[in-house]
Structure I
């Protein structure tokens, strides 16, 4: 059974964990309405993707 031979120091443990971080999301602008959106997804504000409207957004007044 794999058992550590020695205790891992805080420094060595933290060096190993340096890559365990969140990455920022890539946000682009919608070419039609200019609102921020995730790439390769339908715009949540105007419902358009690659020049085609996929769903109509209903606004409440």
Structure II
């Protein structure tokens, strides 16, 4: 990715926090900016049942 004309990555309709983490790690490795958008159900949770606040909580290793 870093060898292309890509300015940034956008991950849309993410349903699991692990998916977001992997995408962010890949973007960081490629030294690209990233925007992540989660899919949220009417109860405020991801389809996996994980609360949105928990999914977006900073993770160890992410500055």
Structure III
């Protein structure tokens, strides 16, 4: 259960960043959200897998 009703996060991603390099930026963006839920941090591999599936539009297969 979250300790707060809302949170905000901002991340700047340079235009030249390739799709394969999105995961660290996504991890930084969702970090504040995970802190709300007892600080759970998913492994980087999970974030990378989800990002790649999202890029390929395969999120239903996560």
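Bear in mind that the values in this text are calculations on the coordinates, not laboratory data. This one's a predicted model, so the numbers in the text were calculated from it and none came from an experiment. Cβ atoms are built from the backbone, for glycine too; each structure is taken alone.
Things worth noting here:
- Structure responsible for -8000, with helix-only ellipticity at 222 nm (-39500 (n - 2.57) for each DSSP H run of 4 or more, over all residues; to 500) calculated and labels I, II, III on offer: II
- Once distance in nm of label points 7 Å out along Cα→Cβ at positions 12 and 36 is evaluated on every structure in I, II, III, the highest one turns out to be I.
- The maximum of mean projected area of the Cα convex hull in nm² over structures I, II, III, that is, the highest value, falls on I.
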